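Q: Structures given as structure tokens follow.
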Structure I
Amino acid sequence: MGQQTPPVATVLLTTAAIARLPFWEVFKSGWPFTVVLALVTLLVTYVPWITLAPLNLIKW
């Protein structure tokens, strides 16, 4: 997640320069990952049983 947010522009520009691809081509490839990471972060943050379920399984 650290490479997707917050230094998104830095990582995308570096990746585009190394791959010698246009910025928008790299951006189109990477945005679904950012969306999934944001959704997972929201789920783990606001739905506590997702985080606590593994602990309950091992009787922590």
Structure II
Amino acid sequence: MKSMKKFFYRFIADERGLAAVEYAVVAGLIVVGLVTVFTEVGTNATARLQDLADALL
């Protein structure tokens, strides 16, 4: 029982993988932001091109 308790406390205190998790969260937020921006730009570009095509016809 003591070894399990010792393992648990050591596992909680270990911060080696914490930086990788933080970088993954930041990268995920950047990806979500880029997808949102590109979607909005694509929607606006499609609308402008459609307006141009309607004006030419």
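Q: Looking at volume of the Cα convex hull per residue in Å³, point out which structure of I, II has the largest value.
A: Once volume of the Cα convex hull per residue in Å³ is worked out for each structure, I has the highest.
Q: Moving on to the next point. If distance in nm of label points 7 Å out along Cα→Cβ at positions 12 and 44 computes to 5.0, which of I, II did it come from?
A: Numbers: I: 2.3; II: 5.0.
It was calculated from structure II.
Q: One of I, II was used to compute helix-only ellipticity at 222 nm (-39500 (n - 2.57) for each DSSP H run of 4 or more, over all residues; to 500), and the answer was -32000. Which one was it?
A: Comparing all candidates, it corresponds to II.
Quick note: the coordinates plus some simple rules give every number you see, no bench work behind them. Values in this document were obtained by computation on a predicted structure and should not be read as measured data. Cβ atoms are built from the backbone, for glycine too; each structure is taken alone.
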